[in-house]
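Derivation of every value follows stated rules applied to the coordinates shown; laboratory data play no part. In this text, all values refer to a predicted model and were calculated from it rather than measured experimentally. Cβ atoms are built from the backbone, for glycine too; each structure is taken alone.
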Structure 1
Amino acid sequence: MKTNKSFAKRIKKTKNGKLIGRKIGQGHFNAKATGSKKMQKNRTVEIKMSNKDKAQFIK
């Protein structure tokens, strides 16, 4: 099975095998947001996935 490259480019794999990426839906409508809200949107979160799904998206 091929790796999903478009998804793989948006996440990183840590040394311990965890997947880290940005929260979903945080890229638009930021003009009215305060600076603190913008910084909160820029944070990364751990992506929960089964081992089967990890094998498909990350190699």
Structure 2
Amino acid sequence: MNGTKYCEYVKGSDDWKQKVAASKFNAFENFGVPTKGHICLQDHGNLVSFRNIKIREVE
């Protein structure tokens, strides 16, 4: 965000698969497998508003 890298991973790598298997998301079949699709914005149960969202392809 704003030029700061918070994490780095290779989607589909063995490390990625191990992390998903050890997480709460392991119950969701094919979690993190698709490479294209919808973007989901989360609120974790709190009131939240989103505005001026810009999405661009990262190279």
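Quick one: distance in nm of label points 7 Å out along Cα→Cβ at positions 12 and 44 came out at 3.0 when computed from one of 1, 2, so which one is it? Only structure 2 yields this read-out. From which structure (1, 2) was helix-only ellipticity at 222 nm (-39500 (n - 2.57) for each DSSP H run of 4 or more, over all residues; to 500) calculated, if the value obtained is -3500? Derived from 2, not from the others.
If you work out mean projected area of the Cα convex hull in nm² for 1, 2, which one comes out largest? Largest one: structure 2. If distance in nm of label points 7 Å out along Cα→Cβ at positions 4 and 20 comes out at 2.8 when worked out from the coordinates, which of 1, 2 was used? Of the structures listed, the value fits 2.
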